[in-house]
1. State the single structure among P, Q that was used to calculate helix-only ellipticity at 222 nm (-39500 (n - 2.57) for each DSSP H run of 4 or more, over all residues; to 500), giving -10000.
2. For the read-out mean count of other Cβ atoms within 10 Å over residues 7-14, a value of 20.0 was computed from one structure; give its label from P, Q.
3. To test your reading of the models, identify which of P, Q gives 15 for relative contact order in percent (Cα under 8 Å, 6 or more apart) when calculated.
4. With distance in nm of label points 7 Å out along Cα→Cβ at positions 15 and 103 coming out at 1.1, pick the structure among P, Q it was computed from.
5. Comparing P, Q, where is percent of Cα pairs over 23 Å apart highest?
6. Between P, Q, which one scores greatest on distance in nm of label points 7 Å out along Cα→Cβ at positions 23 and 55?
7. Could you tell me which structure in P, Q was used to calculate FRET efficiency 1/(1 + (r/R0)^6) of positions 71 and 95 (r between Cβ atoms, R0 = 25 Å, to 0.05) as 0.95?
Structure P
C-alpha cells in the first residue's frame, strides 16, 4: 500500500457506569489498532463515574493497518458524501463509529448514538483548505 497522507489518528470512547470497561476497550481496539491506550476518569453531571478511553497512533504501520480495516468495512466510502461537513480547515477529518458494533468486531459508521469519536489528521502541501480537501477526496476514494 502506498504511503497514506495521514499524520495521526485519534479515537475516543466514553464508558458510562453501566457499561463494561473491558468491552469498551475492546471496541476501541477494533476501531484503532496500535499505540498506547489512555484512560481518564471523569464525573458526570449527576455524579456518575465516566471513563474516557482514547488512543492516538502516529506510526505508519499502525495507521496503514487501521486504514485497511476501515476500507474493508467501507468506512471511507461512507464519508465521501458529506466530506465538507466532516473536514475542518486544519485538515482533520472527523467521523464516528458505532461503539456497539465495534465491540462485536464489526466497524460501521454512526450518525447518532453511542459512538467512538475518530479524528484523522491529513497531510497536504501546501496546507491550505482547498489542498486538504483534494487530499481528503483522494484518500476517501481510494486513489491514494
Structure Q
C-alpha cells in the first residue's frame, strides 16, 4: 500500500491536488478550495510535487493569518476580526453582486423583499448579531 495522500485525486489518469483554504482566508482569496493539476500520472511523483506545494501554501497561509500588522497590539490582533463583518443590507448587496444578477429584477426582488422584512422586524444588524428569536 502506498503513502496516504488525502489531498490527491485522480481524473482521467492525471493526479490533482485539492486543498481546503483556511476559513480566515476565504474572503481574501475568494474561494474555498484550491484545485491544481500536478501534470503527472505517477502517484509517487504527484505526492512529491504536492508535498512541495503544500509546504509552501502552509507557510504562506500561516504568515497571512498570524503576522501582526504594525501599530496593532497582540491582544487586539487575537481578539478582533481582521475583516469587518457586514450588516444584512451589505451582505445582500454583496451576494447579489457575486451572483452576477444584481441588475435582474426577477432575481433581486424576492431577495430584497425577504431581507427587508427581516430588517423591519429585527433591524439592520451585523450578521452575527441575529439570533434564533429574530427568525421566529
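1. Values: P: -10000; Q: -16000.
The read-out comes from structure P.
2. Answer by label: P.
3. Q
4. P
5. For this comparison of percent of Cα pairs over 23 Å apart, the top structure is Q.
6. Q
7. Details: P: 0.95; Q: 0.15.
The value was obtained from structure P.
Laboratory data are not the source of any read-out in this text; all were calculated from the coordinates shown. Owing to the predicted nature of the structure, the values given are computational and were not obtained by experimental measurement. Cβ atoms are built from the backbone, for glycine too; each structure is taken alone.
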